[in-house]
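Read the figures in this text as sums done on the coordinates, not as results from a lab. Keep in mind the model is a prediction, meaning the values are calculated, not measured. Cβ atoms are built from the backbone, for glycine too; each structure is taken alone.
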Structure I
Amino acid sequence: MLKNILFTIGITMTLLQAEVPLAQRIGQMLMVGFHGTSAKPGSQICKDIMRYNLGAVILFDYNPVDKSKPKNIASKAQVAQLTKELQACSRDRKLLIAVDQEGGRVQRLKSKYGFYGKFPKAADVVKSGNMKQTYEKMAQELRSVGINYDLAPVVDLDINPKNHVIHGLGRSFGKDPKTVQKYASIFMDAMHRYGVLTSLKHFPGHGSSVGDTHKGFVDVTNLWKPVELEPYKLLKTKADTVMVAHVFNKKLDPDYPATLSKKTVEGLLREKIGFQGVVITDDLQMGAISKKYGLRESIRLAVNAGDDILLFGNQLDPAKSVSVKTVVENIASMVREGTIPKEKIERAYNRIQILKERL
C-alpha cells in the first residue's frame, strides 16, 4: 500500500515538474540565511522566495554584521510575524523555516527574546528523565511562532571525551546506539505532534572527532567507528531528513568529506543503510568546505553526491555571503553543461515535495 502511494506521488510530482522552470526546481533545493527581522514584499528574501521558489530559510538570533542588533530573532511576536510574512512570499505556503533548537548551548529561541530559553542539553535530559515534557514544550514553542523545521536531534555517539563540539557541549544522548535511538525518537515524536519536521545529525558521525568543521578540515579516519552508523540504521524509517557532516574519512571516501561524497551519501546512507528521504548538508560555508573548495565546485560535488538541500547560513563570514541568485545560476549552468545531471535536480525536487506533504 505504502509503495503504491509513494509511486503515485512520484508520478504526480514528475508530471508537475514539466510546469516548474529549472530555476524554481533548483530554488527548492536551497536553504539560506538572511538578514532582517521582517520579510515585507519588497525585501530581498521575499523577492528570492517568489522569484526562485526558494525551498527553505534558516533563522538566527546572533547578528555577525552588527552585534547590537538581532539578525532574525528579536521577540516571540516578531518571529511569529516574520514567519507569516515569509510564508506569504511562498507560492505553496510550505516554505521550510528552520532553526537549530537542540537545548543547552544550541538554542536560538532564548529567554532574553521572551522564549522559554532554558531547555537542557541532551546529556542532562537523559539524567533528568523529563524528556517527553521537555521536548513537548520545545515543539509547542516552535509551532507557536511558525517554525516548522528543527535541525535536530543530534544522534552522534558520545564516544570521545576529547571531542569539544559534541561531548564538550553535552549534545549527545549517550554512547549506546539504542539509548540514542530511544531519546531521539522521543524528540521526534514530540516535534511531529506539533507539525515540526526534524533532522538527524551529523552523518556519518561526529562524536569521535576532535576537530571543529566550523573552523576547518577535520579528519576522523583513525577515530571514527562503524558503530556511529547504528542510530541512522535504527531510525531510518522514522527520520524526516538527515544532515551530513563535513568530516573526512578516507576509509569511506579517500577524496572528499562526507557532505561532498557520493560514496558516503548515495553509497552508504542511501544504498547500504536504506534511507530514502531528504538529505541536507551542514552549512556549506563552514571552514571545512569553504577553505578547500570554491563555491561552484562545492555546489557541484554536493548535488552530485546526492544531497537534496544545500544549506548556506550566511552566518559565519559576513564578507562571503552567498546570494540565492548566484547559487541558482551556478547550478543551472552546470545542468546545461552536463556537469550536473538533470536527474539529480528532479530526484531532489521530488523528495523535497514528498517531505513537505508532512507539514
Structure II
Amino acid sequence: MTTEYRSEFPELGFYTLPGHTDSPADMLDEVRQAEALGLGSAWISERFDVKEVSALAGAAGAVTEKLFIGSGATNINSRHPMLTASMATTLHRLTHGRFALGVARGVGIRYDLMGMEKMTNAHLAEFVDLMRKLWQGERVSHSGKLGNFPYLHMSNWMNEDIPLMFVGFGPKSLQFAGSLFDGVILHTFLSDDALSRAVNHVRQGAEDAGRDPDSVKVWSVLATACDVDEKTYLKYIVARMATYLQAPHYGELLVDINGWDRKDLEDFRADSIVNAMPGGIDSVATIEQLQHIRTLLPEHWLPAAVGSADACAQRFNDQFKAGADGIVIHASKPDEFAPVLDAYRTIRDNKRFAQRSNRPC
C-alpha cells in the first residue's frame, strides 16, 4: 500500500471529538468536514467511555478517502500486543494505508486505579520492536518488561508500513522518542519557547541514535478558539487546561516544561472550588465555576490560537517558526476553525509544504 494521499493542508490535522463527549457519532460529520476543508489528518484521543479508538478509527476511515486517521493516543498495555498489532494492520488495510498508530505511556494515577502496571521507556522500546516485527510477518518469542510471550505471529504475508507515533512531552521522553519513533505528537498549551525546546529534544534523540533528525516529524497541538463567545472560550480553553492541571504529576510536568511557577499550580489545586470538583473539570464544571477557575490561571498559562481568524492563522505560523512540522488543531471542530484555514491560506509557506503528503511522518 504505497498510495500517497494529498490534501491542501497536509501539515494540518485536528483532534476529532475533542475532550468529553457522549455522542461519538458526531465524529462522522467532523472527519467528513475536515477532509472537505483540505486537512491531512484526524487524530483520536482515547477515553475509557465512548471513545474507544479502534471503533472510532474504523468508522472515520470508512467515511473518508484521503484523510489519515491516527490514534493520538492509545496506551500500550490496555490491550494484548497481538490485539494492538492486529488492530493497526486491520485499520491500515481497511483505509488503504491511511492509519497511524499513536501510543503513549498513559497517566500513572489511572494505572493505579485500574490495577495496571505503570509503563516506562523500556516498555515502549519493547512494544515498538514487537509491532514492527509482527507487521513484517515475523515469528516472535519475547520475554521482557512488556511481558512473557512465548509465540506471537500474525501472517507470513504481512508487510505493513504503519507510522508509529509517540504522544508525550517530557524532555527525556522526547529524546527517547526521537531515537525510535517515526513521529511525535506534543501536548496542548506549550509556549512557543517550550515547543522549540521540545523539538530540539526530539531532534537530539534522533541524532544520538544515528538517525536523520529531520526524519522524525514533530506535531504541535494547538488549542484553537476563533471568534468565540466567553462561554465557548471557557469550555474550549480554560476547562481543558484546568483538567490537565488537576492530574497529579501530569500538571507538574506541564508546568515544568513551560518553565512556569509551581506555586501557581499549588494555589490552583488548593482553591476550594477546584479541590471539590467531583471529576474532570472539562466534564463536570459549570460555566460559573469556569469563570472562577479562569481567575486562577495566569494569562501566559493559556498559549493558544484565540481571537480573529487572522490572529489564529498567525499563531499557526508561529508554531512552524518554533520548529513544528505539523499542527494538530485542538478544542474546535472543523466548522468552527474553517475561517482560520481561509486566513492561513494567504500566509502559508507553500514552498515548505510542497512535497508533503497526508502521511504524518
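Here are some notes:
- At a computed 23, 48, 28, 1 (P(r) over Cα pairs in 10 Å bins from 0, in percent, for residues 208-255 alone), which of I, II: I
- Structure responsible for 17, with relative contact order in percent (Cα under 8 Å, 6 or more apart) calculated and labels I, II on offer: I
- Distance in nm of label points 7 Å out along Cα→Cβ at positions 136 and 320 derived as 4.5 - corresponding label from I, II: I
- For 23.5 (mean count of other Cβ atoms within 10 Å over residues 176-183, calculated) the corresponding structure among I, II: II
- With helix-only ellipticity at 222 nm (-39500 (n - 2.57) for each DSSP H run of 4 or more, over all residues; to 500) derived as -13000, matching label from I, II: II
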